[in-house]
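Participant: In the part that follows, the structures are each spelled out as structure tokens.
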Structure P
């Protein structure tokens, strides 16, 4: 069976003041449908660059990406993107923000507003449907962005540190909400994060990038464990965290050494 997403020998080089800076180096990866893949690595290793290339926001220098067997091009509804920075339209209500991608798909107004309410219910914000983003907290705004992403119903969800700017309590609650919604929808997801605990908690599979230029250092399948209750305190979780931290720590030290010259 063909994988949902194929990344073949991907390269990306930036040019800065007549210098070539390699960001990704011969990166190859296959992702199956229904996987939740966390991407972890040191700052500057090309994680976000990789995600933006998949999303069509950044051109690759070399290599090929195929989604459902078709080469990836400009951004499209087959790839839904959720950024760390807030991307809601301030002139639209919460429900209108969630319904916006459905309007782009041509759904009738009644149908898209009904779907928007359904997805706001999933993130426990239905009573804020008519509120504008300026009157909502950062966590609530990201829950609306999450609802909009699921409402779009893309082939693959691309999430670039979407909870990175939130306080730790709000962040953990949003992780739980995302895991719960994903367990029901089983949408394929690529999730970039710096947080080891977040990466392990959410993922069915974890990819560790090397220090720049980004290559795949480790590809870890995460057991199908119950995420409820004391999952984060389980021996399986703690053992996996130690293993992943050892992998990431080596790359963080390499990245620091490069910065120091």
Structure Q
């Protein structure tokens, strides 16, 4: 249930067109859809500002389809992340109008009402990355940030191995309201960007790198030890978490 739906329901109660018990019953019908294997939370827009997101990893295709069908029926759309090839194919067949991002492993069915996703964020979320190998995480973050109602820009392949590429984009950095920095290897890009901007920086370490990168652990530790102020770090390869945090900041 969205805030507008709740406001309309309260207005009906105030006008006397429905009783309070009827309103409570209607609210309860929006709370949870019990599918046995999942309890789909339809009050999430009121508590967190956005619809429940489907994390597909570890779920069967039938489970993902069931959850997405429930969300689409109640909210008009859904967002699925970490969808492997079989799940992406299954969702595309079931929802032909859904936007499938192969690189980011996301599937997004936009709400039917209102002409799609409304931009409600106050500014621009800029997602920048060190190298091309980081793009799967960038794309996950981009799709999520856009689905949550934000204007999004990307600045790719500007790592510190060729720092002049980043320095040439100062104007792009300066107009961002929040910056997400995605980097593997030594993770140094987060500190550099953190020293160049006055807005919040959310760093995403990636598992990109050779053996001693330890699957992203080296980048994670480097980002946690950043000497630049205002840098916050999320988990390895967690583009979704970075986008969710950036969206909340951008909606303040």
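Participant: Of the structures labelled P, Q, one was used to calculate distance in nm of label points 7 Å out along Cα→Cβ at positions 15 and 143, giving 4.0. Name it. Intermediate values should be presented prior to the final figure.
Facilitator: Details: P: 4.8; Q: 4.0.
Label of the source structure: Q.
Participant: Using the calculated result 15, 12, 9 for semi-axes √(5λ) of the Cα gyration tensor in Å, for residues 55-102 alone, pick out the matching structure from P, Q.
Facilitator: On the way: P: 28, 13, 7; Q: 15, 12, 9.
That value comes from structure Q.
Participant: Ok, one more. Figure out for me which of the structures P, Q the number 26 belongs to, where relative contact order in percent (Cα under 8 Å, 6 or more apart) was derived from the coordinates. Each step should come with its number before you reach the end.
Facilitator: Details: P: 26; Q: 13.
Comparing all candidates, it corresponds to P.
Participant: Sticking with this one: A value of 23.2 was computed for mean count of other Cβ atoms within 10 Å over residues 95-102; which of P, Q is the source structure? Working shown, then result.
Facilitator: On the way: P: 23.2; Q: 15.0.
The read-out comes from structure P.
Participant: Ok, one more. Quick check: 0.65 is what I get for FRET efficiency 1/(1 + (r/R0)^6) of positions 119 and 183 (r between Cβ atoms, R0 = 30 Å, to 0.05), calculated from one of P, Q. Which structure matches?
Facilitator: Details: P: 1.00; Q: 0.65.
Only one of P, Q returns 0.65 for FRET efficiency 1/(1 + (r/R0)^6) of positions 119 and 183 (r between Cβ atoms, R0 = 30 Å, to 0.05), namely Q.
Participant: Right, something else. Comparing structures P, Q by Cα Rg over 2.2 N^0.38 Å, for residues 31-78 alone, which one has the largest value? Could you put the intermediate results ahead of the total?
Facilitator: Numbers: P: 1.22; Q: 1.06.
Biggest value here belongs to P.
Participant: Quick check on the output: 20.1, 67 is Rg and Dmax of the Cα atoms in Å, derived from one of P, Q. Which one produced it? The partial results should precede the final answer.
Facilitator: Numbers: P: 18.7, 59; Q: 20.1, 67.
The read-out comes from structure Q.
Participant: Have a look at P, Q and say which one yields 5.5 for distance in nm of label points 7 Å out along Cα→Cβ at positions 127 and 215, as calculated. Could you put the intermediate results ahead of the total?
Facilitator: Numbers: P: 5.5; Q: 2.3.
Computed on structure P.
Just so you know, all these numbers are worked out from the coordinates, no wet-lab data involved. Not measured: the values here are computed from a predicted model. Cβ atoms are built from the backbone, for glycine too; each structure is taken alone.
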